[in-house]
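Just below sit the structures, each encoded as structure tokens.
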Structure P
């Protein structure tokens, strides 16, 4: 008998303990449409079932309107469902197609956090006003238990056509989610993640501790105001609840600022990645940028915005700068490096566009097309061959034989020009191009001189009065490099005196900050002078290439630590870090830092899985991959190492 009492007491204690453990566990109720997937499934089903219907577009618009009304609580749920099903005209084969499409439409952050679903599968419930027939195949692939999926079910006729829904299912009724979850009687903290009014109703009924408005795919204003938290991604939800597994920091908390009307593709790429992106069409003054950059992690600019030391002093969160152009002279690279800010540009993306414009301008200036066209617009007919020349057999002098200069060399030669080039660095000649040892000799040789140098201070007034005097009489000058490279007063004098027969200038010492500002220059009104508003690389193709190249380099850096193509960081190409945490240590290039880093790992008995180090004159860039399980105190020790500039953890 005493044994029985002792056993019974232990059993009661054990039951109480289990109940307590259960009550402390977190339960997750997740919506399906526009939450687990990026789309509303019935809207996508409409695209499939109405594919050959003449009224497809108008019917789909009606279905989407009914979806929105139902999600916003402006139409009863059953009414919304019935009206949509009636318009769909769908059958079983359409559902098979739908499942295939939905598998590709799972929300990006849900795909990224597959471990969350596997780890917490016993406590994850999909509760949806959608339909089990297409929900179960999607969520089951992520580890969600089929018996944890609560949704409506279709009714089919004998031919497999959808004729309605099971009206006995509680989820087909108004407030159905509340009724269902009340029956589930979940223990512990209950979190609801969804994008619609029916998800909020669960919290309003007192059945959930918190409601997270999920906005990765759609944002409904009337839902946001009632949410406990707004979750732009699943990463944000996991971060708030200290459950991160795939990302060390939610990307929706990383703010990106794009200036100067950067191509929309850049916005789309960064937004899709999950970043919080703001666009401003114009450049900002130093004072404006100082204020705006305070909470920015990634800055995107073109050529007008000046990122000065003063601006960078305000950039306490800045990780990277993307120059959506070739040059980076508008950025204080030395200060960026000192602050551990990586800078990326697009050294090749607009090369072809610049080269084509140079070729076009050479032909236009040699034939005096620009002035003749302008005269025609005023009614003047000036037919003459005087002063009009072919480019074949003429000497082209290229100053700066880099990416643009060398490609121009090839195209110009194919048109019959004799190509000469001058560069301060040793460059391999392409085709039959001839290297000239001095700038002065090249100027005296060429019929056309075109400039393709970088924006370093030493190149200021590279072409001034003395250089123009050294050029052949009747020659042509083209500048598509940097505005300060040519002394415009000297150029004006060269045109007016007849020393030069023409010029094409695309860049200027002082340029308007936006299209609604007036352009002022001493070069305006000169004969046979083409002035263009800094459009050398401004073609749709070039801007699209740049808008793809730069964000991808920045995302590689943010996601993996890879610095390939950075203009100021040691270039380091890294393998993927799997089942590890990657620790990035940016430090001043000084002796002994790597030893201190490894001593910190040794002190905390941490095994190194992989380690990479590269330096330049200013900084050292160290990457160490370690097991996920480690004493977090090591991070404090790494940050305290003398010479540390910036430290990041990636996982």
Structure Q
């Protein structure tokens, strides 16, 4: 009791002194907070209410927050790089700098784009129209897939989950125009409305290709009927989170028996894949069902389906009528976004997608100096040390599992800032005369780059995100954690901020990615990245009990009246948030040694630590976007990420004087790490 009173007094002192924090531009800014809210009642708005009020969602975004603010800043920087390249006349033909300049100029040449209309896809439309039989249809499927139209399934390469050094082919479900299979079946008012608007969208784009209204209506019915059948045999998003359920390595002969109505040998030849002996069929029921649909639906209906998906994929890089209609449904209807982004922003994003590592190399050279990389390296190693020590002290994990867990942690491959070896774009042809053609060639380049990996040893140096990306990831097959330079910027990582702030912000991000190696998915992979069970039965049961607590916690969060988070869908991210926060705090305390951290702006070190964590998730989203996110995104909404992990953390309660019964002190504490 006495301890609680003392903390309450300390909190009153903090509130009185908070305006001083505004003098700390590299720390916690009091203007970002809402002091009318009590931290133990609603930590999200206490820490971020001022920021949210001062940063309304811009009209061209479905949501807005600290991640997107930084992403916008990074896009401005990329914009400057591209503009500077475009003004140079000394760029060597074939160089990456020249390709970037030509890509940029072609995308920004709005007059040429408008004059071209849909000409870029007319040859493909003609090929679809000329299809006469099943063999021709399947050949066109192969051709379209190589150009970025991934229907009615996806094909690529991946490390074999049982032998991560081997890269094999992979077939995955796909072929839908709505964001998820459930959109085709759910009978709630929003889903019913979206299906009707999707039908109108399909008809409008087909009308833009020249079909009259009556014909477009008939074709729309065909598209939706076929997609609905594909959705019926598709896995749910929760099912797809289980790596055991999506691993089925079979031979090509077995694939032919599974899906006999598709000529797989001819397909692999058509896409120019290396010899495929066996491959992972992630969703066998989907592939079996898709095969049956090839004979169940007449050839002409499949041609309509391919024609629709071609224009659907191409619309963003065609002329304004196509772009505007694509945005009207994808942006305005699905996500509630009022305004299309300016062309230059879309062109920077497109360049990052198609030739991003060439652009990222220039970005990293300019905006991620060696001293920042060195400091980030040290932070990562400190977090690894904290997790290593934590594993050894867990009371629910036995010695055999601990030994394997430590071995996995010690084997983490660390990638920070930018790749040691840059991607080779020499086979990617870029011209200044056609934006659409550059995109199509870029999709083809990437398709073959990935397919060409089949049968080759795994390249563990490769990155999956470009350096300017404001994100990070853990890859279980490579057992690696990756932090692009784009996220290693203020406010996430600020070399001028004090340690508490950096550990609470980027430290928790680092810990988050590390913990993914041990979340409900990542824990199934070993130190070499192989899908294998290295847990004792008792330890696995203990883990699952603790994970179920996190699932239950997030199931209870209500996004909108009647709409809750899906605890199973967001379980991995929520476990990683909890682990990341816990480990980051332990690492911060370890970094202090015997030193006593200062009070800055009236805030104790622990208060700054947790406020920095909460600030990571500052932001708001439009109603439509929230509805879509809750259905399809494995990441919870930001407001729940800000409170979910801290409400399980005794150190948070101590820092702000929270008492049992307060909303930020959970009665059922979830603890894993």
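On distance in nm of label points 7 Å out along Cα→Cβ at positions 257 and 457, which of the structures labelled P, Q is highest? Don't skip to the answer; put the middle values down first.
Numbers: P: 2.5; Q: 3.5.
Comparing P, Q by distance in nm of label points 7 Å out along Cα→Cβ at positions 257 and 457, the maximum is at Q.
I have -11000 for helix-only ellipticity at 222 nm (-39500 (n - 2.57) for each DSSP H run of 4 or more, over all residues; to 500), calculated from one of the structures P, Q. Which structure is it?
Values: P: -11000; Q: -16500.
Checking each candidate, the match is P.
Let me ask something additional. Have a look at P, Q and say which one yields 0.97 for Rg/Rh (Cα atoms, Kirkwood Rh), as calculated. Could you put the intermediate results ahead of the total?
Working: P: 1.10; Q: 0.97.
Matching structure: Q.
Ranked on relative contact order in percent (Cα under 8 Å, 6 or more apart), which label among P, Q comes first with the largest value?
Q
Sticking with this structure for a sec: When mean count of other Cβ atoms within 10 Å over residues 185-192 is compared over structures P, Q, which one is greatest?
Working: P: 18.0; Q: 11.8.
Comparing P, Q, the top value of mean count of other Cβ atoms within 10 Å over residues 185-192 belongs to P.
A short reminder: the numbers here are calculations on the coordinates, not readings from a lab. None of these values were measured; they are calculated from a predicted model. Cβ atoms are built from the backbone, for glycine too; each structure is taken alone.
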